[in-house]
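Following are the structures in question.
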Structure I
Amino acid sequence: MKNVCLCLLLIATVFKTYSQDLSLGLNLKPRYDSARIAFENFESKHGGFVTTRNVRMHYLEWGNPKDVPLIWAHGSFTNGYELMDIAGKLVDQGYYLVAIDYYGHGQTPIPAHEVSLHHVADDIKALMEAKKIKKAVVGGWSRGGSIATAFYDTYPGSVSGLILEDGGSVAVNSHYQRMTETELKSRVADIFKDRVEYGRFDSEFEAYKAYYDHSSGGLQFELLAWLSKDKEGKWSIGAGLEELFHMKTAEQFLGNILRPAQSTLFARSMAVMEPEIIYRNLDVPMLILDPISDQDIQPFEKANEKLRSLHPELITHKIYEQTGHNIHYEKPDAFVKDAGEFLKIVRKHKKK
């Protein structure tokens, strides 16, 4: 399911659905029925909900609660299942992994009232209190990294360490705001030129069938975590998220960069976040995972190195050569290894 969604430029996402042409002769109904059972069985073992002031938030957990908690916030248009393939390896490293679904993703709805990244931080705090977790390593990928930063901004005493995977360590709009007006408009037009509308279906099965990856085979039961109903009762992926993120059109995307005060509260909270200020008094270890490539969508290595230089005794800056935005998908073994090495640093710092 990781191939269904490609996050571009942190706050722009392009969906490319799989063909609905079932000319291969594969009858997916029995597979869907089995996937639904497998999904429910997986959820009964790993899934849970916590009711916060904002929402009934879904999460997944793996490992022993007596180990070091790692609370993970996913990227845009994904969900807590994004670490499923490496969850066992992270547990082997010594983590108790708790992966949340934030608003409009997985099984967590978008609240009726306006919310921000910091509201998600409040939800995470409520989850920690429900599970009696005093401190945790808090991490995330892309927009999830910004959620981790919002959590540290609000609850620094509840953080034992931070893992920021290509998000949360640099002000998200800084790269765009250095462009000329012509360069910026050209860049945004390029982002939206291949944008594909994702489908809306009358039933969960029809949506499952549309997004099922024939080349991978199997039940792909985790695909069901991506599907939800919109306000009109249609099944889709990411229903309502473009409105929440204020990125339905190129004009809205530009507005998030140039006129964030006119954006939704959620988009505004992303636009105004300044990690260099939030981490001015950093007092816990931080791991910055920084992918670079010829088509780097977030060329933030210099800004990340600047942040590291402010706290060289606390920040580890790992660069992944020729790697796209999603490190844990493209380089899972390296991701697990670096997360495991970071856990040693967290434990050592805790003893001081």
Structure II
Amino acid sequence: MFKTYFHAIHLSYGAKMAEFAGFDMPIEYSGIKDEHLTVRHGVGVFDVSHMGEIWVKGPSALAFLQKITTNDVAVLQPGQAQYSCFPNGKGGIVDDLLVYFFSSEKYLLVVNAANVDKDWNWLVACNDLGADLENASGRISQLAVQGPKALEVLQKLTNLDLAGIKYYTFEVGEMAGVKDVIVSATGYTGAGGFELYFYNEHAEGIWKAIFEAGKDLGIKPIGLAARDTLRLEMGFCLYGNDIDGTTSPIEAGLGWITKFNDGKQFIDKELLWQQKKQGTPNRLCGFEMIDRGIPRHDYEIADETGNVIGRVTSGTQSPILEKGIGMGYVPADLAKPGSEIYLVVRNKLLKAKVVKMPFI
């Protein structure tokens, strides 16, 4: 297994480690609920160095990104980021990603850890426009400092005006004495905070500086298990669970990142446009449990007569709501808020209600 440059630090905290996307990663430290509430109410730090970073540069960078992503890259200004996805030519999704706009000839793509090699191969295969591609994933570490107290902690370590870094924007500057750190606000937790990108050799120093700055504010390391419960409360999709090569952005509720501008031609544009106009048989929805129970990935979803109509793609016990919440694909007419659906758990039907996301 691969190891991030924080691996020894995780072990020193006694983290419960497990394989994730080929990396030995911290799953939890003090417990999922404690870590979840730490981020919601205070500040926590995630090692997300397993994520992939790919540079796209050169005169044809914009045209290339317009072709391979669903969102409209042309609207970005320097210092802005954008959520998007790669359509796969068959109506499905290669991956979802972030696009960081540095200049008209310089973009950074941040992709999911499990998909780095697949994404890279896809980009290379689609690059008939001569864009300059660089896979920098092995050289860059990333920490996500999340929670309402994240700004107070990190502001001690930089002269950047962190309050001025609004949602889905970023700046490059000095952090904890390290120059050229990318500081962005694209959080996956819904609790506020920042992501820091820097070269691997600075990893230990930046970690120590952050925890020294946050010691009086109750800062804690947070594992990937709480990252999952936090993103689910916000209704954020997880690749491999809620979206994959067989799900389209339209049926996944990602029509808002699928732009059909006249000037933008992208892979699967016509197919996805037809789906947008005509609708899709199934839609991804969020639901809360009415009966007592915790939804789990791959549980069957049924109608009131017990007919199986779908499966749970993500599910958990919400630490904030103190009830079971989940996501799954169901027939479009049942994906509307207020619809009643049922989870099949040990041959019993447990009632749930479709709700509008985010859950909190």
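Every number here is computed from the coordinates shown, using simple stated rules; none is lab data. All values derive from a computational prediction rather than experimental measurement. Cβ atoms are built from the backbone, for glycine too; each structure is taken alone.
Which of I, II yields -6000 for helix-only ellipticity at 222 nm (-39500 (n - 2.57) for each DSSP H run of 4 or more, over all residues; to 500), as computed?
Answer by label: II.
If mean count of other Cβ atoms within 10 Å over residues 181-188 is calculated from each of I, II, which structure is the one that comes out at 21.5?
Computed on structure II.
Work out the source of 15.8 here, i.e. which of I, II gives that when mean count of other Cβ atoms within 10 Å over residues 45-52 is computed.
Only one of I, II returns 15.8 for mean count of other Cβ atoms within 10 Å over residues 45-52, namely I.
Can you tell which of I, II yields 20.6, 63 when Rg and Dmax of the Cα atoms in Å is derived from it?
It traces back to II.
Suppose distance in nm of label points 7 Å out along Cα→Cβ at positions 69 and 237 works out to 1.5; of I, II, which structure was it derived from?
Only structure II yields this read-out.
For which of I, II does Cα Rg over 2.2 N^0.38 Å, for residues 149-268 alone, calculated from the coordinates, equal 1.36?
Of the options listed, only I reproduces it.
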